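Some structures to go through are shown next.
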Structure 1
């Protein structure tokens with residue numbers, strides 16, 4: 001190939017690449033806007049009800065004892081700016097894929113990774129009580145706040 005042929009080929013490929021990137025960026029921005037993406041950057045519990053599948057959980061939280069002391073992120077995200085936002089980003093991605101494809105269990109169920117985060121949050125907020133009753137017993141599973149108190153944050 002001579003220099004002119006290469007320049008013409010690169011120009012066409014560059015145009016095609018530019019169009020592809022532009023369309024991808026446009027679709028991404030539209031999807032972010034349509035999904036109310038900026039609302040997920042804060043801590044407003046109403047954000048969780050953006051997806052209709054979460055409306056029952058949000059309504060149950062409104063009636064729960066934890067409504068006045070904890071938001072969704074207080075229980076379902078770890079402490080610390082980076083940890084919290086990392087978990088929110090991973091969960092946001094997983095939820096968007098699951099809800100877009102319809103590939104999720106109904107009623108929605110918490111995954112083991114998120115259950116562990118929530119369990120740790122319970123133990124942190126209620127450390128004085130947990131410390132008094134959480135005595136390791138040989139051959140038994142460790143105590144789980146969520147196993148016995150699974151409806152505290154989301155009344156049935």
Structure 2
């Protein structure tokens with residue numbers, strides 16, 4: 001099974017860069033890593049070429065949860081993912097690769113601080129570490145849905 005992770009976000013806005021942070025920590029784990037940053041549309045050619053069985057998209061997401069909480073989001077709730085505000089809507093962008101990807105999973109992580117600056121807050125870093133562990137161990141289905 002080929003698995004890929006697509007990291008979204010802006011690393012110059014503190015916790016908004018969590019998707020990129022997670023993606024970078026997945027290098028060398030057997031996952032294909034795509035660090036899209038704010039330009040998701042520019043990474044879709046890579047996704048199409050890889051044609052993974054599983055694509056996990058990670059971004060900061062406003063979910064009214066404690067900072068660092070990670071949740072699986074349905075595609076129709078992708079407006080919560082903050083990276084999707086940088087360009088075209090995320091559902092539209094992902095629809096352009098749907099025919100090449102087996103399954104698409106959106107994972108949002110609740111940010112604490114999106115002000116200008118670099119580095120994640122400690123709560124978001126801890127949540128991101130937990131997410132990386134789940135992904136590396138192949139337990140991504142244990143990521144809770146938004147209402148949990």
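Coordinate-derived values only; no laboratory data. Because the structure is predicted, anything quoted here is derived from the model rather than measured. Cβ atoms are built from the backbone, for glycine too; each structure is taken alone.
Have a look at 1, 2 and say which one yields 26.9 for mean count of other Cβ atoms within 10 Å over residues 14-21, as calculated. Checking each candidate, the match is 2.
A value of 56 was computed for percent of Cα pairs over 22 Å apart; which of 1, 2 is the source structure? Can you show the working numbers first?
Values: 1: 56; 2: 29.
That value comes from structure 1.
Taking 17.9 as the value of mean count of other Cβ atoms within 10 Å over residues 22-29 derived from one of the structures shown (1, 2), identify that structure. Before the final figure, lay out the partial values.
Working: 1: 10.2; 2: 17.9.
Here the read-out was taken from 2.
For the read-out relative contact order in percent (Cα under 8 Å, 6 or more apart), a value of 26 was computed from one structure; give its label from 1, 2.
1
Quick one: helix-only ellipticity at 222 nm (-39500 (n - 2.57) for each DSSP H run of 4 or more, over all residues; to 500) came out at -8000 when computed from one of 1, 2, so which one is it? Derived from the structure labelled 2.
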